[in-house]
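Asker: Listed next: structures, encoded as structure tokens.
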Structure P
Amino acid sequence: MPKPFDNKVVAITGAGKGLGRAYAHHFAALGARVVVNNRRHEGEQKSSADCVVEEIVSAGGQAVAEGSSVEDGTAGDKLLACALGNFGRIDCLVANAGVTESRSFRKQTLEEFRDVLEVNLMGTVNVAHPVFRYLCEHGGGNIVVSTSSAGLFGEFGLPGYSTSKAAVIGLMRSLSLEGAPKNVYVNAIAPYASTQMTADHLSDEIQARLAPEHVAPVIAWLASCTVTGEVLIAGGRRVARAGLKTSHPVPVPAIDSDEWQSLLSSEVDLNYHNAREQFEEFAASLKLDGDRF
């Protein structure tokens, strides 16, 4: 029987364990040929990516390991070359690799902060850049980037992580606009899953409900859809749509006015396709009488 991803090639970064491993197995079960990326550690005889490939092949699937570190500026070129060299094409990139921290901003060094950005933000940029170009030039495809609710709302003790994941959303939205005319669809997922990153922060009951495998079907949908520019929060076989909204613009209140509290309690319900739409809405409000500057 035909499978949904027959003849498709999917590359997944950070796929040696956790969410990435679950994604790789799910895509392989759906018929995809999978490029399993995970950085190789010095001295190891067999990488985690090699182990996942062996698991997939043993189950009757097709996969190949790729060992680049995403923070390496050449990682995307190597990942693309691996896909083309082994399978002759690439149809989807899942930029899943990431790291976190657990330290407040005032207690971090700038080097520690930059290290998180290098993996989470620049690691996504590094792999997306050549693949995005290739997909635009070869008829289209899908890219899914990994963000977080910390990127949407922030989180204490995760300043670098929150910053990098918010930046990934901005990258995704920009690429979704650029890619749409070329049939390249770019979206983001904010997964909730019990992984090595979250093991110390979740109860046993919650970890059991948040198996990484429960996120994989959402990734598979994003890897095959023609929707673009969306952020989906997924976990425990549940999914929610996330967005960034504004309120209607109003005249600037005086500094000592109670109108500031009225503004802060107003409903934030306006969504926009892109930044230009929001600006045009805002610019239209400038024609209202009673503006105070």
Structure Q
Amino acid sequence: MLIIEEGKPADRSRPGAVFSAVSAGFAPMLGMQLIRGRWLAEQEPDGAVLVNETLARTQFTGVDPIGRRIRVPSVGKNQVYAPIVGVVADLKYSKIDADPGPEAFVHYGYARAYLSGITITARTTGDPLAAAPEVRAAAAGVDRTQSVYDVETMAQSLARSIAPRRFNMMLLIAFAAVALFLATLGIYGVVAYAVAERTNEIGIRIALGAQRARVVRMIVAQGMASVVAGIVVGLLAASMATRVLAGLLYGVEATDVPTFAIATATLAGVALLACCAPALKAAFVDPVIALRAE
């Protein structure tokens, strides 16, 4: 909804805000932090509004929003204004994977005619779902014609908000695991083929006194040379693809250095094992059998 200050023309170039009609205990119960001003009181005859930091910063740049009257949702053609009594810190309580936008919390008594539904929030001790029957009974005691549905904990609500992102991430992890397996299989196959082609050479080296450990190092070094080149190319490609992956991440930057380091170390370790297996097999081949392979 567009923020319209009393006595001033509407500025449609500014972003709107989400309005919610709440009771006095809603914001403190959720753990919101009061930056300045006061909380909503149980009774607000003249109406009252709480705004979050984002709204205060975007709509009232350089001025104190406390005391200013803004238009609140109402039914009919009458324009209803209420004063801003407090500014609260931004809080993620509905969508954990998105930054909160401009929000305004209007005292429910002043916007009662605008309400089309009510969401009851409660803080409990122990299992929250165990309190559901008591909440239903309390609602029925007020009005038996009203039904209480979609009962869930805050953790379940937040998990549901990021369910699509979690599904995409799990799908991406599955594809990454398959790609890692195929890459490991490919490295092993290439190195094993190269060793098989050089069986005679390896046998001659061992027969002439080459140490088996040196043979292993030689084969592994040659195999890892292409792996290192592939890792460098992969890091460059990954850094360019960070903007695409940013939409799938939460709580971590797309250019997170520890993530890149761990992924690189994991790929290098797996590639090293894939190179060592055929190298060890070649190092312990019988020189006589190796020479006959020609």
Structure R
Amino acid sequence: MERPITFIGFGEAATTFAQGLAAGVRAYDCKTAADVTRHAKLAEYERLNVDGKLDNAAATTGSAVVLSLVTADCSLAAASETAASIAPGALFFDMNSVGPATKVETAAIIEQAGGRYVDAAIMAPVHPKARAVPILLSGATAGNAAETLSQLGFSDVRMVGERVGQASAIKMIRSVMVKGLEALTTEMILAADASGVTDEVIASLNASWPGTDWAVKADYNLDRMMAHGLRRAAEMEEVAKTLDSLGTGAEMTRGAIKRQRVIGALGLSPPDTLSAKVDAVFGRKKDQAA
């Protein structure tokens, strides 16, 4: 592309997507504003050959494509910042894990500023697929947007509708199961360990669901919660809003939010094995995780 592309938010997803892109990639992350994180973030920009900026306007001005990849609770604020300097006609991909109502509100902010808004939902972990991760698009400009992502090397992009919020609704409702199952398996494995019956519980589950290794599943789910529980809790707040707006109830989801937040708040780096993860949870904050 002749004009640069910009990442707003440069965490796990953005850094993965940026690897291997041609020159002309800009990025801005709020961590550059804090003394304790600025040096590491600037070093990351340099390592990935990205033109890192110290503010949103410097990153966004003149860009043809903006990919917003911030935490769910920062989504609207990031859009408002971007709207102040977005180029007329620039595509704004809202790849954040927020609900349809938030996406509609964000679309209004971007389109009033002259940008073209795209509801984009990332439907799987970015590792190891990187730009082969499945992405759903919706909105009036989704057709052109799909072609643009293809030019950037995204290979699994699919349109699901012309209305903003359709892509995000699919992701939010799917998250009821995906992130809820993370919380449920963690609750189960902690209780099993506390009772000294982990092996028997796992064996019983494996017998009930042939082909599923519940020890492996519990290990993976607890790993994700330890590493990303706070971010997942924020995303699940958006899921709860989505369910409330549909009138279908969000009781199970609110329990998952609490469990995700408690595990994430422990601030633990996930050890390699399931037993080590459980030991780490109980050893640090047993009263909160029980």
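Asker: Of the structures labelled P, Q, R, which one yields 12.4 when mean count of other Cβ atoms within 10 Å over residues 229-236 is computed from its coordinates? Walk me through the intermediate numbers first.
Answerer: Values: P: 19.8; Q: 12.4; R: 23.1.
Clearly, the read-out refers to Q.
Asker: P, Q, R: which one has helix-only ellipticity at 222 nm (-39500 (n - 2.57) for each DSSP H run of 4 or more, over all residues; to 500), as calculated, at -15500? Could you put the intermediate results ahead of the total?
Answerer: On the way: P: -11500; Q: -15500; R: -18000.
Only structure Q yields this read-out.
Asker: For distance in nm of label points 7 Å out along Cα→Cβ at positions 29 and 205, find whichever of P, Q, R sits highest and give me its label.
Answerer: Q
Read-outs: derived from the displayed coordinates by stated rules, not from any lab. A quick note: this is a predicted structure, and the numbers were derived from the prediction, not measured. Cβ atoms are built from the backbone, for glycine too; each structure is taken alone.
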